[in-house]
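Since every read-out is calculated from the coordinates, none of them should be taken as a lab result. What you see is a predicted model, and the numbers here were worked out from it, not measured in a lab. Cβ atoms are built from the backbone, for glycine too; each structure is taken alone.
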Structure P
Amino acid sequence: MPGDAGFDNREMPKGSFKNKVKASLLILALLAGIACYVFYRAFYYPSIRFAEKSRLIYIHTGWNFEQVKEMLKDKGIISSPDAFDMIARIKGYGSHVKPGRYRVMNHTSNAQLVNLLLSGKQEPETISLFNIRTKKELLDILALKIEADSAHLARSLDNDNLKKYGFTSENVLAMFLPGTYPILWTDTPEQFLQLMHNNYEAFWTPERRKKAAAIPLTPLQVTILASIVQAEQSQYNGEKAIIAGLYINRLKRGMPLQSDPTLIYARGDFSIMRVLNGDKEIASPYNTYLHTGLPPGPIDMPSVSSLDAVLNYEKNNYIYMCAETDFSGRHHFSATLNEQEQYAARYQKALNKRGVVR
């Protein structure tokens, strides 16, 4: 028929149609495989690689997701920001940034990194408080361990913030016991102080408070005296109770303590090895040659052994002490000024022989 001219009504061979379907399915399978591979690479492949076994990262309070991503790029943690971005948004991290100090392990996947940051599980940290003599030393150590800035740290040791604990800015070191304590980078100075106060309250049991009252001294006064005892003797614990008894004798007689370490503290130069007569005229409440009684605050952070040495002081008749001439760290103890002057003359001679001027 004229209308059928130019048309081929022959059916497509069945084998050709099947081949095209197979080819299409093969292409789809290949595309799906590529998509799965890309997905796997983005999510689960350990693409986070660096030279070290692990790296620490710090996410500051108030940061948004873009700041976190930029930090991770700068630190060389993520090599594919787009993949990290995609996974973070899928998991909801983009709107749930949690500050903290995190440890990222080498050969970690993007998914594992996002899970870590979402968990808020920070790398545990500790702070060691030993041989601390001033607030500045304490603040310098704390500044290395927590996020708070120096101004916030300094304010935390103001009188207004310490009032609730029963301490002042001048005597706050009495609230601290030497030791190593757990701390998180995001802990506030107030949280740290509360931890220290809880530890202080645990130490001052009813039994220890009863011993202090029997001297009679308050827990704060015990700590101040213990700081002087420790400054006088930090090597031989066996002498601490003797020294504590000596100073308690002076306190009860209304005599000035005349402790050389308090003069060194008043000068603020802890390198001094020889106290001179001029030092005894320093105008400071910590000058126990000029002032009777205890200074207004501790001159260091006394250990438990020093505190217990005061609470369990040796009852003796000593009034004076002088370092032994062999510089062993031990002392001669005297009940009379005449005997003390003999020991002092020998010690001064030993210092001269060694060429110790200051």
Structure Q
Amino acid sequence: MQQPAPSPDNRIGQLDGLRGLAACAVGLLFHARVMYGDAPNPLAGVPVAGWFQIHGWAFVDLFFVLSGFVFAHTYLAGWQLRPGMTARQFWLARIARLWPLHLAMLAFAVLLLRAEPSTNPANVLLSALMLQVLVDNPTEVLNGPAWSLSVEMFAYGLFLLAALTRPALFKAVAAAAIAWGAWDIWTHGVWGALIGRGLLGFFLGVLVQRNLGLLSRLPASLLVPAAAIPALVPPVGQALLLTVLLAWPAAILLALRLPLLASPVMLWLGDRSYAIYLIHVPVYTLLGNLALGWGITGSAGWLALTMAAWALILVLSNTAYRQLERPAQRAIRALADRPRAALA
């Protein structure tokens, strides 16, 4: 199979579209339950949507695999950091991509949850430093989905260290990270292995990208059943390993064969996937609190509010992408491009 040619900015459009779908699975479907609280869940039992309401969290692990794949595509030449890329440039690019919107949403979460015990100086500081995974109780992470950002930061650091060494050592690090992550999930479960989940998915994505020439020969007759594993074997407990090790790599390999995922609509969604991911829980929390005062009780009312919440999340995500993410990235990257002497 002929692989899709990289775009001028080195992006792979199909994977941007896949990331957008994953963000919707987590943000629009799974976490809508945050808004309902004890109220009727209008999506419960609905075909397909009902599955996402229960198991949509597993798409966070697809984010990890996608990240590893894209990092290998973007930053590696062979098994080492590509020529011309320095550790300083690498980290400034990561800061430019993640921190501005994260800090903005953290400030909003602190304002929204200021009366909650979890809004304490220690948790706020850990969140600001993107070390949320070190919070004692994962349920007390401010802006809950952001826990995965801190896990990715660990993966980024290990990736960079490995990429600055010899190829053989990089391969050994990747294999060890995958093995440890699988063991962590097997022994500690889904929510006791947050760092393990991140390292497993990320470095699995790296290996998939580095072996893409071989894996791209796999027929769709094998990839489609593999990608359907989560629907047949729900990713609960140790079964998550089947989803991460088989389904998500298969989904990526299939996505690369689907031009529709690189259509303008899907690229629009992919560009705003990070904003969707960080904005949705605060929006659901705010609307859920307001709904108590509005007296919404029936499923029809909650369904209407859900539709309104989805529209609001997409509008806010578009605004955040255009007015905050992109300008902040340009400003920070301009700083990275300045000569060191100019920064002294």
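Quick notes on this structure:
- Computed 13 for relative contact order in percent (Cα under 8 Å, 6 or more apart) - originating structure among P, Q: P
- If semi-axes √(5λ) of the Cα gyration tensor in Å is computed and equals 75, 20, 17, the structure in P, Q: P
- Ranking P, Q by FRET efficiency 1/(1 + (r/R0)^6) of positions 59 and 291 (r between Cβ atoms, R0 = 25 Å, to 0.05), the structure that comes out highest: Q
- Given -20000 for helix-only ellipticity at 222 nm (-39500 (n - 2.57) for each DSSP H run of 4 or more, over all residues; to 500), calculated: source structure among P, Q: Q
- Each of P, Q could give distance in nm of label points 7 Å out along Cα→Cβ at positions 131 and 307, but the derived value 4.7 comes from Q.
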